[in-house]
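Each reported figure results from applying straightforward, stated rules to the coordinates on display, with no laboratory input. Since the model is a prediction, treat every value here as computed from it, not as a measurement. Cβ atoms are built from the backbone, for glycine too; each structure is taken alone.
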Structure I
Amino acid sequence: MFGIADIKIDIFSDPVCPWCLVGIKRLDNAMARLDTGAVISIVYHPFLLDANTPKEGEDVVEMLTRKYGRLPDDMWRRLQDEARSSGLVLDMGKQKTRYPSQRALALIEAAGEKGSQHQLASAISHACYIDGLNISDIDVLETLALAHGFERKEAAELLHSSEAITKVEQKAKWAAEMGVSGVPFFVFNNSFALSGAQPETVFDDALQKASLREPISD
């Protein structure tokens, strides 16, 4: 008979990635349905879609048109439909600018010691795409940090730290070198992985698989 194992999920993501918002929402929905009694722990790892985004940000439509050779309207419609199917109302026209995410990623990294990584990462992504805020802005990030276990002085020091940004950039580079080529990317119990915003049934199956401990022979 199989036993119940605790589940560790490593998530590689970038808060400026809208598909990360959808994928993590689908994971959340699947976790809410899981009835095995498994305890789930989540650890976030930084990934940079573009390490060279200008400090002031860049126009999203211009950036995507340059990258894909066409306007993003069709891509956005599909993304919005996929988000809606998982209970997430997304208007991709609300966020006009792609901002650098190093500072936000540094904050998420530091939240690991506070047990609020998952909540903070979701809050930052929502701030970016639901509220249309500048998630490279120190005041925006400080407000989010204060709501997720940080003291004001602590958050301010971190958000002004060039060392924290360098650390995030190094970790993101390591992730790419290890083979993470796109996000969201999920690793379950250091055993198997899912790439992208997979259908919710795929997350259901992954959680069920991860929660089953191999039987011990008599």
Structure II
Amino acid sequence: MDGHPLVFEAVTLNHGLTLDLQVPAHCAVSIVGAEDSGVGCLGRYALGLERPASGKVLVLGEEIGTMARRHALAFRRRVGYLPAGDGLLQNLSLYDNIALPLRFGTSLSEREIAGRMRIMVTMVGIGGVAQHRPAAVNEEQRRRAALARALALNPSLVILEQPFDGLTVAAAAELLELARGGETAEGSMRTVFIVGQHLPEILRRRIEFCYRLGRSGLEREN
């Protein structure tokens, strides 16, 4: 992994651009760009849900695009993912949405899961609405639940797609700190990779590397 949990090597994007980027461990890195820039594909490339036309993506030291399907499914459990919107299942409560990775990705008993869940829902501040379905709560509460689900397996790398859209600056800052905060099994802060069309100005002070993807390529903004 060589200190870079996420690496894009000559990855083809729109408008004839290619992306070369190394995301340092234990840092937050953001890339913003227009809807047609191709920035919206980066999270899916990193998870192996889509493959770039050319180039390769290394995640936690492995090239995910060449993995067999079964291996890729297991591998994705090592990466936290908050998709654009929130990706919550509408027929499940927030609690059950968050618990999905624990029930299907671990051997924990329901009692052990319940103990973990008490911590998770308190951490993200949705204890009062955890038994509600997504349609019954507001956008911020849904985003908090989606983040809790992304963090449920305590990943060292977290990928966030448009995580702050529709949130107040205060809520966005809190969610960023939740994504970064705590400690991984290795005892270090998480690596966070953020993609979207815009980033609140105040958050740039909290993110080590902020980039913009434009027609001329990738430019650092801080």
TODO: Please state which of the structures I, II yields 36 when relative contact order in percent (Cα under 8 Å, 6 or more apart) is computed from it.
DONE: I
- [ ] Using mean count of other Cβ atoms within 10 Å over residues 140-147 as the calculated read-out, with 19.0 as its value, let me know the right label among I, II.
- [x] I
Open item on the list: One of I, II was used to compute helix-only ellipticity at 222 nm (-39500 (n - 2.57) for each DSSP H run of 4 or more, over all residues; to 500), and the result was -8500. Which label is that?
Closed with: II
- [ ] For structures I, II, calculate mean projected area of the Cα convex hull in nm² and state which one comes out highest.
- [x] I
Task: Highest-scoring label, criterion being mean count of other Cβ atoms within 10 Å over residues 52-59, among I, II - done: II
